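Only the coordinates and a few stated rules stand behind these numbers; no lab work does. Quick caveat, the model's predicted, so the values are computed rather than measured. Cβ atoms are built from the backbone, for glycine too; each structure is taken alone.
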Structure P
């Protein structure tokens, strides 16, 4: 669960790492379900036999599947302003897929607080950088700036 803090305390955290998640395994069932929901059934994701002969030796997670873990990890331990009634995904700034997530790999999220901006009355926009790391790999799977809009 995200840590609720007074807005003044969150502002003091700008420029710091605010959370590192636990590791989460990405399995073939999850990859297949993502393929079904998006219609992206490219063989590199869903055909283990063909993928065994491909560049990674196994299937890999879709880049957007990796990206879609941001809310999952964020809800576990990122910071949230006290008194917020709800939060919505407001968008993404920069997204880069740097390293494939091979089936069976474990990933985690390292969250860095970039900005806290007051919008219209009763709304706060928080921008965070998410670095999705792969256990045992130097290069992360994904780095993305995520924007969350909090309503009061």
Structure Q
């Protein structure tokens, strides 16, 4: 393995370690959620596509419209999602997270953010500068929208 490949493998391993550590730090908050995994996925999908219709939500989640409708009903009853009737087509309902749903997702994200901030506070200035440059470069590649090579389509779950 050449030097570049070796460095890339090392970075991937280090990122996996960081992801797993962030995940472990936030497990207690996730375990206290009063949502099933399906409900949580639906809430995230609604937040990312505010104004989405139930049938569209079902497609995003890979489930039927009736299953999506049931999830939405549960999220509405729990106060995480709200419905709004389309003015142009009263049969169509748009979904959006409520302030409670937005707050919950924000708190979960904030926990990850806080963990990273605390760890970065312990990194010396030179390493922090290097990390900032490297992550900036990676962000530019990711932001360019180029998908990974065809052979890199698997998604790995961080080892915990």
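Can you spot which of P, Q the value -6500 was calculated from, given it is helix-only ellipticity at 222 nm (-39500 (n - 2.57) for each DSSP H run of 4 or more, over all residues; to 500)? Of the structures listed, the value fits P. Can you spot which of P, Q the value 1.1 was calculated from, given it is distance in nm of label points 7 Å out along Cα→Cβ at positions 97 and 137? Computing distance in nm of label points 7 Å out along Cα→Cβ at positions 97 and 137 on every structure in P, Q gives 1.1 only for P. Tell me which structure, out of P, Q, gives 33, 15, 12 once semi-axes √(5λ) of the Cα gyration tensor in Å is calculated. Considering all the candidates, the number was obtained from P. Looking at structures P, Q, which one was distance in nm of label points 7 Å out along Cα→Cβ at positions 49 and 81 calculated from, given that it came out as 1.1? Only structure Q yields this read-out.
Consider the structures P, Q: one of them gives 5.1 for distance in nm of label points 7 Å out along Cα→Cβ at positions 9 and 65 as calculated from the coordinates. Say which. This value belongs to structure Q.
For relative contact order in percent (Cα under 8 Å, 6 or more apart), which structure out of P, Q has the highest calculated value? Before the final figure, lay out the partial values.
Numbers: P: 30; Q: 25.
Once relative contact order in percent (Cα under 8 Å, 6 or more apart) is worked out for each structure, P has the highest.
Each of P, Q could give FRET efficiency 1/(1 + (r/R0)^6) of positions 41 and 73 (r between Cβ atoms, R0 = 30 Å, to 0.05), but the derived value 1.00 comes from Q.
Source structure of the calculated read-out (distance in nm of label points 7 Å out along Cα→Cβ at positions 17 and 113, 1.6) within P, Q: P. Please compute mean count of other Cβ atoms within 10 Å over residues 57-64 for structures P, Q and give me the label with the greatest value. Answer by largest value of mean count of other Cβ atoms within 10 Å over residues 57-64: P.
Looking at FRET efficiency 1/(1 + (r/R0)^6) of positions 105 and 121 (r between Cβ atoms, R0 = 35 Å, to 0.05) over structures P, Q, structure Q comes out largest.
Each of the structures P, Q was assessed by FRET efficiency 1/(1 + (r/R0)^6) of positions 25 and 89 (r between Cβ atoms, R0 = 35 Å, to 0.05); the largest value belongs to P.
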